[in-house]
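Listed below are the structures to be examined.
Any read-out appearing in this document is the output of simple, stated calculations on the displayed coordinates, not a laboratory observation. What you see is a predicted model, and the numbers here were worked out from it, not measured in a lab. Cβ atoms are built from the backbone, for glycine too; each structure is taken alone.
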Structure I
Amino acid sequence: MRAEFPRLRIIKKPESRFQRMIDRLLKIVSVGLIKDYLDGYHTTVGQRIYVTGDWEQISRNRRYLTLRHELVHVRQFRRFTLPLMALLYVLLPLPAGLAWFRAHFEKQAYAEEIRATAELYGKQHVSEPAFRENVIGQFTGPAYGFMWPFRRAMERWYDRILAGL
């Protein structure tokens with residue numbers, strides 16, 4: 001990891017003024033629907049991975065899975081640059097509801113996380129309805145601003161990932 005990303009930094013979200021500001025902004029624009037940004041989600045910006053305050057208490061396997069997901073985003077930032085990633089991820093074509101680019105980037109990261117989870121726990125684990133629902137819910141629910149509300153499309157995407165395992 002360090003060889004590929006020598007400038008990579010892991011920072012606790014609650015200790016970052018920038019991330020606390022984003023948290024307040026998300027609470028306002030989502031009318032309170034996004035309330036666990038600081039302590040429920042890890043976030044990547046460039047070569048900085050912002051993790052929840054309980055990072056050290058999270059199991060080693062969970063941290064590994066999180067890093068597999070977030071390193072996909074680090075690579076995306078490297079490919080597209082920070083300004084372009086920010087524009088695509090946050091605003092296009094819409095900031096909520098139809099956030100195609102956000103869904104596209106997150107599909108890549110969640111696909112990696114699904115593969116990594118299957119490596120650790122077996123294909124049966126990622127085939128469980130609760131696991132599947134949790135992933136699909138990230139796209140269709142408030143966590144990412146209802147980024148892609150087309151449930152059937154997300155179910156087909158998930159099934160393609162499973163078929164490729």
Structure II
Amino acid sequence: MVTLRCTHKLLRRVGVAPKTSTVPPTTVLGDWYANILYSRPQQLVVCMNERSLLLALLPARAVKNIGPRLRASVASLLTRIGVPAAGCDAESQAMQQFAFGPTANRKVLGCLNEAMFALSLEFENPRFSSIPELEDYFSKYIYRTTQYQPPRELALELFAAAGSGAIRTRSMH
């Protein structure tokens with residue numbers, strides 16, 4: 001179980017009322033935050049992981065089935081950054097059920113807004129030709145909130161800790 005914590009703008013677009021009380025996540029990475037970026041050549045749903053700040057990008061078309069699309073995008077991203085296959089499979093299984101909730105962590109929301117600004121600049125002068133290339137670039141992006149540790153390193157640490165049975169939850173509060 002994972003909660004997709006959406007901005008009001010995205011919740012209106014999806015047409016879902018958020019649950020005020022949500023179940024704690026059963027995934028290693030925890031909940032995801034999401035907003036919509038109106039850009040050209042396409043609109044994107046920008047999703048940021050709460051624990052690692054990994055970024056997953058989804059074309060905004062067919063936004064109603066965002067859960068399965070996010071699960072597939074995260075599985076691909078985790079494979080690309082080097083998470084072992086067993087960890088990828090377990091995370092994908094844990095992401096089978098989605099709930100929608102309002103944003104709850106202002107620091108993660110601030111990092112999401114920073115990433116969206118950087119994405120909008122990227123679209124003005126593109127260096128990357130695909131969404132996976134952009135996701136890979138942002139997996140190395142650093143944020144003050146994480147003491148300047150790249151999201152891919154944090155994610156790998158979280159999966160290593162989960163594999164050893166000692167999950168460490170980095171607090172962004």
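Summary table below
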| quantity | calculated |
| --- | --- |
| Source structure (of I, II) for log10 I(q)/I(0) by the Debye sum over Cα atoms at q = 0.15, 0.29 Å⁻¹, for residues 17-56 alone, computed value -0.47, -0.99 | II |
| Top of I, II by relative contact order in percent (Cα under 8 Å, 6 or more apart), largest first | II |
| Ranking I, II by mean count of other Cβ atoms within 10 Å over residues 49-56, the structure that comes out highest | II |
| Answer label among I, II for the case where Kirkwood radius over Cα pairs in Å, calculated from the coordinates, equals 16.0 | II |
| Winner on distance in nm of label points 7 Å out along Cα→Cβ at positions 97 and 121 once structures I, II are ranked, highest first | II |
| Mean count of other Cβ atoms within 10 Å over residues 65-72 - highest-scoring structure of I, II | I |
| Distance in nm of label points 7 Å out along Cα→Cβ at positions 73 and 89 derived as 2.6 - corresponding label from I, II | II |
| Origin of the derived value -13000 (helix-only ellipticity at 222 nm (-39500 (n - 2.57) for each DSSP H run of 4 or more, over all residues; to 500); candidates I, II) | II |
| At a computed 2.5 (distance in nm of label points 7 Å out along Cα→Cβ at positions 81 and 129), which of I, II | II |
